[in-house]
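A.B. asks: Read through the structures below before going on.
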Structure I
Amino acid sequence: MREEQIGGLRTRVMGGTDGKGGGRGPLVLLLHGFGAPGDDLVSLADDLTVPAGTRFVFPEGPLSLSFGPSAARAWWLIDMARIAADRASGRPRDLSNEIPKGLAPARETLLAFLKEVEHKFGADPRKTILGGFSQGAMLSCDVMLRTTQPYAGLVQLSGTLLASQEWVPLLQKRKGLPVFQSHGKQDELLPYVGAERLRDTLIHAGLSVEWHSFRGGHEIPRSVLQRLGPFITKVVTHT
């Protein structure tokens, strides 16, 4: 693994021909969730069975949080008090009509990051997958809808429908895009119903969704990784 600054973001790079992103293999870019350290998803590069030479890029969220572990990062801030109040009252958390204040700046940061990654790694968008976990899944979906690059696929690990009034009209141009989506049935942070809503919205717009539910919470279990590897292999080798 190597670390470097790309597009202003601290980034971990793995895989490729040298374990540090070398070569011209497919590229998988994954974004961590809210409150996680920047290297939170790095172990997935070793856990996934993917084509030889596949490169993994893990950017770190630009925001440092003042609570939690010292390494806790975020793509945008969320209202923790509101989450606690919703939990206490038993209200399900529904973000489908929300447009977080920090979403647009995070999107612009990531779009610039992607341009630099493509240039730096000589990455072919048709063999590049975008995705993430939780908040990282939401941001990767939002960015996928704002770029015209012919990316190979989208990965949504424990994500949810966000900013539907903006997303729904934009989804039409991604018709046929392969999407891998997983979610735990006991997820208390981002309720299962929100993931189902995202899945149905994507399918209705004509995207090709591979859906995996599991018994569990806000996590990425081994059963999901065992299915994600073949998904990545399928979409980066299909041209």
Structure II
Amino acid sequence: MLDTLKSRIYQGQQFIKDIPNAPMREQFRGFPILKNIEGANLQKCVDACPTGALKLNPLSIDMGKCTFCGACKNADKSNSIDFSNYYKLASTSREKLIITEGMTPEEYEKTAVEVRKEITSVFSKSLKLRQVSAAGCNGCEMELNACSNCNFDMGRFGIDFVASPRHADGIVITGPISKNMTYALEDCYKSVPYPKIVILCGTCAISGGIYQDAQEINREFLEKYPIDLYIPGCPVHPLTFINSVLSFIRNKK
């Protein structure tokens, strides 16, 4: 017992106390900052994007397609395209994931997540999720595992991943959704009792990412069922995921 107490004192508090305001390292590529600077070779930036996320006229980045690889930024050194370390990227609307020139992270966060009364009344105190890897690369899957470790401790907010869809309030989809996973994904969705939510986690889940044109991809599920929350990232950082879910299930007022 004495050794346990000594270890506890030595380690201190490992969990992040203030998740909504936790600092992010400077190197993290988060919310994109766009400026159409005179003389910039933006077409070169567009050509460098592996997923077609960057568009011209008007200048915009689709965070649902962006892998946050930084290729567009590195293609032109004019700083027309940059990435802040702002990690609150979620939206309840697919269209709002498209970031235009001059938009700031603060402006985006104000309108990106629409808080619905029926969601907060049912899920604000407890939310159990079944995670489905629909042909994911294991990047987002590993980050979601980290959400429950001693550092992020997602469970303190009543949010947990469960082993069975029968025990879940919704599903979290990662990966581009392959043909081989279509039946399993739909079966999992139908096994979750009502009311239920669907969260797309990561670029691959939202748009198909670098696999969007692959022949073995089947994304018909997304056309059949409503999507409640989109969480961009490649992979999605634990702070991004936890804050996204909290903003969705809890009234900000």
Structure III
Amino acid sequence: MKGVINSFQSLGTLDGPGLRYVIFMQGCPLRCINCHNPETWSLDGDKYDLDDIYARIMRYQNYICNNGGVTISGGEPLLQWEFIAELFSKLQKSGIHTALDTSGIGDLNGAKEVLKYTNLVICDLKFSSQEEYSKNCKADIGRVLNFIELTEKEKIPLWIRHLIIPGITDTASSINAIVKIAKGYKNLEKFEFLPFKKTCIPKYKELGFPFPLEQNDECPNTLIEKLAKSQMIPLLTHFND
């Protein structure tokens, strides 16, 4: 079996607990106004054999086995759920912790197969309403919430992330709505506020695409710290500088 992969990160620290081998899959059905990885949109890319990927990962086994693991990100990894499910199954049999980093957009039956071999789900909850998802992501919030509900049903530990974009998601009503949704899931372990940054602009220029938020202000780290202190839920914060 082969997967279409954008890139690899051998020792990541921001994509789940501990040191992690991170695989960024190719392909994403969303078109988020804040997307930092437009190069992953298309499903065209380099194909890698699953057994070769497994062998690459196992070279780092001594680093990632103790409190670390493997994270599959994207793009949207659930577009290639068959590949992810088989790879995660192999990794779990070898004692490797598996984490799925997803937007929650994907076939639910496929997602259920992936979750059989998933130790942690990290899910982006980008907005709190269908109107905002339609406008800013070209997506259906119902599919995202159905996926998160599936993680709860399957009792998979859940981290939820939310990007703070000045002028768009930084209002009290917006933040309260997101937090209310997140608090409703019994499997929620951590909630993460992320600050909007514009480090992706060179990628857009190279690809010849306009970045929709080029004129928007970045989110100061101090605002993230303030939000982290104000919300009575398990919090995980990191900065993308």
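Every read-out reported here was derived from the displayed coordinates using simple, explicitly stated rules and does not represent laboratory data. What you are looking at is a predicted structure, and each value in this text was computed from that prediction instead of being measured. Cβ atoms are built from the backbone, for glycine too; each structure is taken alone.
A.B. asks: If semi-axes √(5λ) of the Cα gyration tensor in Å, for residues 9-64 alone is computed to be 38, 12, 11, which of I, II, III is the source?
C.D. replies: Corresponding structure: II.
A.B. asks: For mean count of other Cβ atoms within 10 Å over residues 25-32, which of I, II, III scores largest?
C.D. replies: Largest one: structure I.
A.B. asks: Follow-up. For FRET efficiency 1/(1 + (r/R0)^6) of positions 169 and 217 (r between Cβ atoms, R0 = 25 Å, to 0.05), which of the structures I, II, III scores highest?
C.D. replies: Largest one: structure III.
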